[in-house]
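Next up, some structures in structure tokens.
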Structure 1
Amino acid sequence: MLLNRYSEGRNGRVTVTNILSGHDLIDSLEISDDALAEVSLILKMRCDFSMSSYKDKCMKRRVAIRMRSCRCLDAAEYCNLLRQNEQELDLLKKALTIHVSHFFRNPSMFEKLRISVIPHIFQNANTSQNQIRFWSLGCAGGEEAYSLGILLQEFFTRELIHKPVEICAADIDADILLAAAHAEYNEDRLKELPVPLRESYFIPKGAQLQLSSKIRRMVTFCHQNIMDVRSFEPCQLVLCRNTLIYFTRTEQEKILCGIAHILPADGILVLGKSETLVGNARALFAAVCPVERIYRRI
């Protein structure tokens, strides 16, 4: 969108100048393949962060957002800033990996877990198993993992007595994991949460709401790269929602095959609404509920 800026000269004549609005300014910042490669190299050399697995289009847009925030007019100027400024390096890394979420995102999926998926997991748990494990991958602020905790506490208390569940939540951003462990949230992160659950599990803390310690103790946060998921602890349920969309198709396939490696036969995988199985991973899973993107390990 073009906006008009009006200015008056010494002779009283008004000059009209076209300027770009915020979103168009982001789009106008051209990030070439070479510029993205330079940014990627700086990140790799300065903080050992690799952009190679992520989609170029997504990365270019997020780099452009940071460029605009820093008032850099082109990629060369921004690369110079990255070489000199540790704080901007950290901010860019966070911008490239951030995933915004909220409690009980897509309530119908959690309802499906409650009605059929989790009961099936408890029923099929081996008698030799001391514990059941769930993974939340790309967990960001922990809302998804904590939602699982609330679901278990509300509807499966008797089952938990006999088969405790460990909820593991992994993300590549160590700082966001630290914030997740404190479990303090703004109101907007609870917009899908029913009022009775909000009143039962949250207490006011300043301008935010803090999750009860009972649920916080159910979740273990892990600083791990989803690309290394094959090495994660085995589990019965994996939630990997709205995370694969940031990766290339090749890397999506690698991640999905890694998830299959840590799931037993009949283990459950849940993807995001805009995600699906790709490549060789399609032969490793069968659909349980295509609408909710729930799959069973074959």
Structure 2
Amino acid sequence: MSRPGTPVAQSPIARERRHTLHFLDGIRAFSPVFLDTEVDMARVREHRAAAREAGHRYSTLTYVLHAAARVLAAHPQANSAIRGHLRTTVASYGHANGKVTLDKTVNGQRVVLSTVLHALEEASLDDIQARIDRLKDGDPADMPEFAGARLLQKLPWLLGSLAYRQAARSLARRADTMGTFAVTSLGHRPVDGFSSVGGATITLGLGRTLDRPVVRDGEIVVAPVLRLNLTFDHRVIDGAEAADVLAEIKDALESFEAPEPEATTAAPAETDATADADAGAGREKEGAAR
């Protein structure tokens, strides 16, 4: 007796996801290598608690962008991009522009959108958090940051692919469209760590911050630990440089210091999980990996 076939529903790919497919096609030339470490976030947690008392709220994403931008600015080889095969060109950028990904809903379709926050090596925590909050709360249907994605969603497939490739070819424009580094987080979910290629030479993947046993001065104690993953493009830099970048970001977070914020109206209490989930739309989740 033959078994009945499984019902299958087929339809064209949603237009709202076309920009993601163009992006994935465009990063095929990357030669990714993956590193990871664990970060003791006790100093960050202390700073966050003190900031809440003063009426400020900062997410894990904000702290990582703040630290990573300063490290990348000090590593111009890693804060670079590459193009070409026979005549290879490398561009080094004067600012550390961080690309962030966001979990948004467009026309009822759940999609990943990304945008670039410029000159983060000069930005304060408050500035970075304000930019993220604006992205979280804004409507992707009319925000200028997502105009490029909206265009790619409307164009016919081949024309959209050509438009994306032309935009990505320009090393001068790439810092504005792809960032000079990328950060993406799934810390709002029970994800310990993950690796992603974000279109820049350096991409950081953030998992959740979770209380774990660590050894300090020969004693086992409980500390908030973040799994931090770094993907680097081996065409641009080698493992030693990437390892230095990862180590310095880890050190910056573990020894975090920032000017004390001025007191404002007290912010509501929050957990690490809710603070990590600060850049999404509606669901308040910071985007799926990209």
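A short reminder: the numbers here are calculations on the coordinates, not readings from a lab. All of these numbers come straight from a predicted model, not from anything done at the bench. Cβ atoms are built from the backbone, for glycine too; each structure is taken alone.
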*For which of the structures 1, 2 does the calculation of distance in nm of label points 7 Å out along Cα→Cβ at positions 147 and 171 return 1.4?*
1
*Rank structures 1, 2 by relative contact order in percent (Cα under 8 Å, 6 or more apart) and report only the one at the top, that is, the highest.*
2
*1, 2: which one has helix-only ellipticity at 222 nm (-39500 (n - 2.57) for each DSSP H run of 4 or more, over all residues; to 500), as calculated, at -10000?*
2
_For FRET efficiency 1/(1 + (r/R0)^6) of positions 91 and 195 (r between Cβ atoms, R0 = 35 Å, to 0.05) computed as 0.45, the structure of 1, 2 it came from_ = 1
_Origin of the derived value 20.0, 76 (Rg and Dmax of the Cα atoms in Å; candidates 1, 2)_ = 2
